[in-house]
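Bear in mind that the values in this text are calculations on the coordinates, not laboratory data. Quick caveat, the model's predicted, so the values are computed rather than measured. Cβ atoms are built from the backbone, for glycine too; each structure is taken alone.
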Structure P
Amino acid sequence: MEIAGSSGLFVGGASGMCRATATKFAERGGNVAILDLEQSEGASVAESLGGKFYPCNVMDYDGMEAVMASAIGDLGSLHFMVNTAGGGVAQRTIKKDGTRHALSDFRRIIDLNLIASFNINSIAAQHMATNEPNADGERGVMINTASIAAFEGQIGQVAYTAAKGGIAAMTLTMARDLGTHGIRCMTIAPSLFDTGLTAGIPDEGALQLTKDAAFPKRMGRPQEFAVMAIAIFESAMMNGSTLRVDGGQRFAPR
């Protein structure tokens, strides 16, 4: 897929990895729509990229359909969708005091990460399927965000790992579902990245959390996620896989 003249929708694009991807996409001649929480910096980010901001809550499933339709209508078409929205909660299956992981919290994390991702993808794919294909038959590319916690979840991450593992697991099946439409689906599984969620971690804590990485022994940078996302968009053979972007890190139990 060629970036110049293509249109991208960036869910979670007000900050971090998705913002960095939207920035690279815009710098290469792509048209961008930023979707994020109303209280985010989405408006200023969109303005700086020559795009438009669409406030949203990914857990408002019906509302997302309307917001995405509005954004895609303004863009004129949709060729690229990147979704980094998500989050976790720290609770053991059985806590030290003997109480159980709150089922409501488990369900909320599944809804926020897995169900919302599927909803966003199905909406985006429905719009992409109406595109005229390029010379290679491609109509669009969708990228979701998992985590290396999907594969080596730490103690207290049971809800988060279930959600992110679900995202990784559905990637190939979704790619197969959408192959006849010329739509590719990929997932990126980052390690700890220097984003808003990790901004409060002191340097000493960051070194401790990344000490098991092969190289580099540091948190990832949003631009490094963006490099991978752009490469996925441009390479037609990148489809149906979850790619780790982690410096060779494997999470320890804690």
Structure Q
Amino acid sequence: MKVLSAPYLVWMCVFIVVPLIMVAYFAITTDNGSLTVQHLADVGQYANIFVRSIWLSVIATVICLVVAYPIAFLLSRMEKHHQGTMLMLVMLPMWMNFLLRTYAWMTLLGNNGIINYLFGLVGLGPYKLINTSGAVVLGMVYNYLPFMILPLYSVMEKIDKSVIEAASDLGSNPRSVLFRVIVPLSVPGITSGITMVFVPAISTFIISRMLGGGSNLLIGDLIEMQFLGNSYNPHLGAAISLVLMAIILVIMTVMNQFSPDDQVLI
């Protein structure tokens, strides 16, 4: 069995461990290879971008959770032969290229786009929909919503219907059944969904660049600018990446505290 795991271990070393070591090395060294913490200290000047990225990612994650939860529950209660069809519809947008999906929202949200055109038909607008924080959040929700629905569905689908029926038979109203039975049992799916949405949302740069304009710079945009933009500085870019990885690691550690073994029905 150890021999069979060798290709995976090699893959991990080449594409995970080595890049992480390189990022850490560039973050704490200068061009001539001497050690320094100046790059890490310089990250502090971008604190407002970190705060904006975290805030917009949190908003997008909460919206995804609120929207995905009832959808996942309805999917889990459907007949088996209907679940496959509905899951395919949930996954269908993901079959299209990420960039094309975001371009589509640019067309919809533009000043002369379809949404403003429809508003104009009833005498409203035009409204500034694109190049706003709201457009960035909308792009995040649209692109990452399936990552919230699928883990919620996979957990809810395993909840025995008899448990819900028993709670109702024992006098629980629908609100009590939801918050005292369904939600506690679906916590593993909630934590997985939050992680799967928040991590790519906080590090995105395509969505913020295309839908947010230059006034909604996020961490991903900042990192890309240091490696590929006019302000080329791979050492600072590596330092920003290292800080971002630390933030994500802390968040994932916190989310992992909500393990299934710790969940009890109240």
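P(r) over Cα pairs in 5 Å bins from 0, in percent, for residues 36-91 alone computed as 4, 16, 14, 13, 10, 9, 8, 8, 7, 6, 4, 1, 0: which structure among P, Q?
For P(r) over Cα pairs in 5 Å bins from 0, in percent, for residues 36-91 alone, the value 4, 16, 14, 13, 10, 9, 8, 8, 7, 6, 4, 1, 0 is produced by structure Q.
Please compute FRET efficiency 1/(1 + (r/R0)^6) of positions 76 and 188 (r between Cβ atoms, R0 = 25 Å, to 0.05) for structures P, Q and give me the label with the greatest value.
If we compare FRET efficiency 1/(1 + (r/R0)^6) of positions 76 and 188 (r between Cβ atoms, R0 = 25 Å, to 0.05) over P, Q, the biggest value is for Q.
Can you spot which of P, Q the value 2.6 was calculated from, given it is distance in nm of label points 7 Å out along Cα→Cβ at positions 100 and 140?
Source structure for this number: Q.
Quick check for you: by relative contact order in percent (Cα under 8 Å, 6 or more apart), which of P, Q is greatest?
Q
Comparing FRET efficiency 1/(1 + (r/R0)^6) of positions 60 and 244 (r between Cβ atoms, R0 = 35 Å, to 0.05) across P, Q, which structure shows the greatest value?
Evaluating FRET efficiency 1/(1 + (r/R0)^6) of positions 60 and 244 (r between Cβ atoms, R0 = 35 Å, to 0.05) on every structure, the highest lands on Q.
For mean count of other Cβ atoms within 10 Å over residues 116-123, the calculated result is 11.5, so let me know which of P, Q that is.
Q
Taking 15.4 as the value of mean count of other Cβ atoms within 10 Å over residues 20-27 derived from one of the structures shown (P, Q), identify that structure.
Corresponding structure: Q.
Kindly point out which one of P, Q the value 0.97 was derived from, the read-out being Rg/Rh (Cα atoms, Kirkwood Rh).
Matching structure: P.
Here helix-only ellipticity at 222 nm (-39500 (n - 2.57) for each DSSP H run of 4 or more, over all residues; to 500) has been calculated and equals -11500, so which of P, Q was it run on?
The value was obtained from structure P.
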